[in-house]
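Only the coordinates and a few stated rules stand behind these numbers; no lab work does. These numbers come from a predicted model, not from an experiment. Cβ atoms are built from the backbone, for glycine too; each structure is taken alone.
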Structure 1
Amino acid sequence: MTSILQQLIELSHWLGAEGRELAILGEGNTSALAEDGKTFYVKASGTRLMDIDESGFVQVDLAKTLHALDHAEETDEATQRALQESRVDPAERKMPSVETFLHAYLLSLPGIRFVGHTHPVAVNALLCSKRAEELIAGRLFPDEIVVCGIAPLWVPYTDPGLPLARELRRRVEAYVQEYGVLPKVILMQNHGLIAPAETPQKVIAATAMYVKTAKILLGTMAAGGPNFLAPHHVERIYTRPDEAYRQQIIAQMQSAREQNS
């Protein structure tokens, strides 16, 4: 069986591949809950997804990071101290990503074991626009709903680190109150996309499908604007048993492709 860390490395390479335009240089970060369920691996600050290896991740303590999320002050000094103290190995010199706090929160949620955060060109073309929140409000086609969920979670631009993690947590909790499920895609204004999921394959599927969604949405702007599906159609697609089955098959096919690549 492939280790969690090896799965995370493979996920990172897929997300960081240059031709996919999801992340360049040191952009983006990934994480995975370790086998012990008490720690997690997160990309070290300054490393690249495209060629990261085991040395590019830091193992951090989940409980300590969540405690900092609850109690640490929102200063640069307090953030650095919390990141340093979260490291499992006291001799570790690499610093975890400043987004470690939001990774900790997402990995503490039921069913979430992997998180992929990227800055896709097509998605950021929307998220950096004046009409971003309006444009992502509707659903365009069935596979968007099947793979990415009933709606993405919108997070207004917030300073990275503790402030962003706390705002994201507040909005995830409101999303669950509204929809009764966790979001499959999180969109951060002027920043990027997050896909939290049970498996690397589901992170990849949600990321790839929302990039397609963004490209289609941008295309509609040159042809009169988006024609969103009616809410009752969205609800029907989201709750159809055959669509749920198809989603499982898509995930299995994606897993098989990754194993054979």
Structure 2
Amino acid sequence: MRVDVDARCDIGCVRANNEDLILAGSQLLRDATLAARLDAAEHHGHLLLAVADGMGGAAAGELASEIALTQLRTLMQAAPAELDGDELSGVLPMWAHRTHAELLAQGQACPQRAGMGTTVVGLLLWQGRAWRFHAGDSRLYRRRAGRLERLTEDHSLRQQTGDASLPGNLLFNALGGGAACRLELAEIADGVQPFDRFLLCSDGLHEMVNDADIEQALAGDRETAVQTLVQLARQAGGLDNISVLVADIPRPAPSDLQIPTRP
């Protein structure tokens, strides 16, 4: 299985530091861009994409997102190649629990890190199957056959209450930052298909750019879509860090196709 990826992690227009972090396969991105084809054969048969948006005073948010995605990368790299998709996805709640405990412990041990935490959204791909997972308000979208669908619901008071007047950053769930956390994890029932396009993003995008404009931008080529989305968020004020990862499922390579032979 292969995935074509373009990503950009941008500081935005207001923040003094970048608390966002992107994971694409084994690569971590902050204040950087990426254009690559990722091959599951080089990643123990599976592919992992994720975005984390850190929270906390001083540099605590940067550290929180780095701890979360570094530990996630290490865990998935160490996963035995013979694990199937269900077993692979089963390690994600364990990672979330451990990460949450570590962030709480660091926040309690160091006053400058009090309240440190991070949102996370991710996509795990394995042999045509896909699992989504998230905590917080970073989002996963899918564009299929020209239609954009949001696959996650924000763990925010605005989403929970339906009160659109509430700030979007009032979260009731994240890794760290609170007494408990819950990683929402589910298999995407209809899996992945050639020409599917996935978008993972932090709230620095979706709080600045509405879904209609996101959908329009995603209709273009992948590199232009990423640059357009970041530009739209910056033009709207760029009040937060902006992370955008667009992943395309390409047409199967001839070597992946099983051609029937005549008996």
Re helix-only ellipticity at 222 nm (-39500 (n - 2.57) for each DSSP H run of 4 or more, over all residues; to 500): value -9000 computed from one entry in 1, 2; matching entry is structure 2
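For mean count of other Cβ atoms within 10 Å over residues 148-155, find whichever of 1, 2 sits highest and give me its label.
On the way: 1: 20.4; 2: 16.9.
Going through 1, 2 one by one, mean count of other Cβ atoms within 10 Å over residues 148-155 peaks for structure 1.
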When 1, 2 are compared on relative contact order in percent (Cα under 8 Å, 6 or more apart), the highest value belongs to 2
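Which structure, out of 1, 2, was mean count of other Cβ atoms within 10 Å over residues 124-131 derived from, given a value of 15.8?
Working: 1: 15.8; 2: 20.2.
Of the structures listed, the value fits 1.
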